[in-house]
Structure I
Amino acid sequence: MSHLRPALVLLVLFTALTGLAYPYAVTAIGQAAFPTEANGSLVTENGRVIGSDLIGQNFTSARYLWPRPSATSAADSQDPSKTIDAPYNAAASTGSNLGPTSQKLAERLKEAIEAWRSAGLSTPIPGDALTTSASGLDPHISPVYAEAQVARIAAARNVPPAKVRQVVESFIEGRTFELFGEPRVNVLRVNRALDRMGS
């Protein structure tokens, strides 16, 4: 009994500290100091959530900036033991893990190249136009990939390419703290700005 009582007291104490007090304190600090980020960096329009700055979306219209491919999947509704492709599924963040000898990867790359060519894009294909990110949810693309899409978007919206280019360039984000990562463009933010631009 002399060992049991201190053990129970420590169990209750550390459960309260690490299981309740600490998580609530971190949540409160996050909500006070970074409320937008703590709540998922949600993007709202007319009071309705339309996306997140942190999770990509599958834009396919010629009028919009296209994101990089996504390798996320979901359970097959016909056979739960199997999975099906479900791009930008935030509940299943993952890379494809397909190796250089994978037939599935080769087919996906071929389809992406054909889509690039059929959209009338003749510039060299940027790497992020073909490859998925490690999470499968990357909301950003490279400025090179964004620039390569300007003419297509301008033609689809019947506006001068310079107008679209100006919108894209205004959303280029630099390296974090001028040190980490690469320059990038948030696809959702640009597409919202394109809609506000009109046409």
Structure II
Amino acid sequence: MKSPKEKMIAELPYVDSDGQLFKDRQYAKEELKRFNDSEPKQIKFRKQLIQKFFKATGSRFFIEPPFRCDYGYNITIGENFYSNYNCTILDCAPVTIGENVLFGPNVSLFTAGHPVHFEARNQGWEFASAIVIEDNVWIGGNVVINPGVRIGKNSVVGSGSVVTKDIPADVVAVGNPCRVIRTITEEDCIDYGAKP
């Protein structure tokens, strides 16, 4: 029989009946307090903490404090990931973020969900659905990404969007609910000159 934690990660309905998930969240809060209270110059300390705390990371990434998540152990970030201030990831289910992904400030990823009907919700039932963000994606500030969403490679999600459904690769998508407004083309490739 699966534990509530195993059910949660497997995206099955669960109730935290044994208290393990509460303990895991408390541990995460303690680690994140250390991360968020660190001095600005303690870049190496913050990086090492995240490398131990997340499921997996690339060797190059930067997460601006403050940062919040539920567990940490369900988050994977790829090479060259950058998150601006006030990122929140509710990682009840796996969150997989590819390479060269940028987050603006106040980005929120929510894998967690609760029953619509109050009786099941009042009994403590929860569920979670994984979020996947593929390579080379830019998520603008104040974007909310809901459970079960996949954002395709090279796409851009405009500021303030609420993403409720999958976004395909190579598009610009905006709005509430978020929708594709155009495809990214070669005309969007601006020559900024030599790399710095």
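Given that distance in nm of label points 7 Å out along Cα→Cβ at positions 91 and 131, derived from a single structure, equals 1.2, which label among I, II identifies that structure? Derived from the structure labelled II.
When mean count of other Cβ atoms within 10 Å over residues 3-10 is computed for each of I, II, the one that comes out at 9.0 is I.
Highest-scoring entry among I, II, by volume of the Cα convex hull per residue in Å³, is I.
With distance in nm of label points 7 Å out along Cα→Cβ at positions 43 and 59 computed over the structures I, II, the top value is the one for II, the highest of the group.
Tell me which structure, out of I, II, gives -12000 once helix-only ellipticity at 222 nm (-39500 (n - 2.57) for each DSSP H run of 4 or more, over all residues; to 500) is calculated. Of the structures listed, the value fits I. Looking across I, II, the calculation of FRET efficiency 1/(1 + (r/R0)^6) of positions 35 and 75 (r between Cβ atoms, R0 = 25 Å, to 0.05) that yields 0.15 traces back to I. Ranked by relative contact order in percent (Cα under 8 Å, 6 or more apart), structures I, II are led by I, which has the greatest value.
Readers should treat all values here as calculations from the given coordinates under stated rules, not as data from a laboratory. None of these values were measured; they are calculated from a predicted model. Cβ atoms are built from the backbone, for glycine too; each structure is taken alone.
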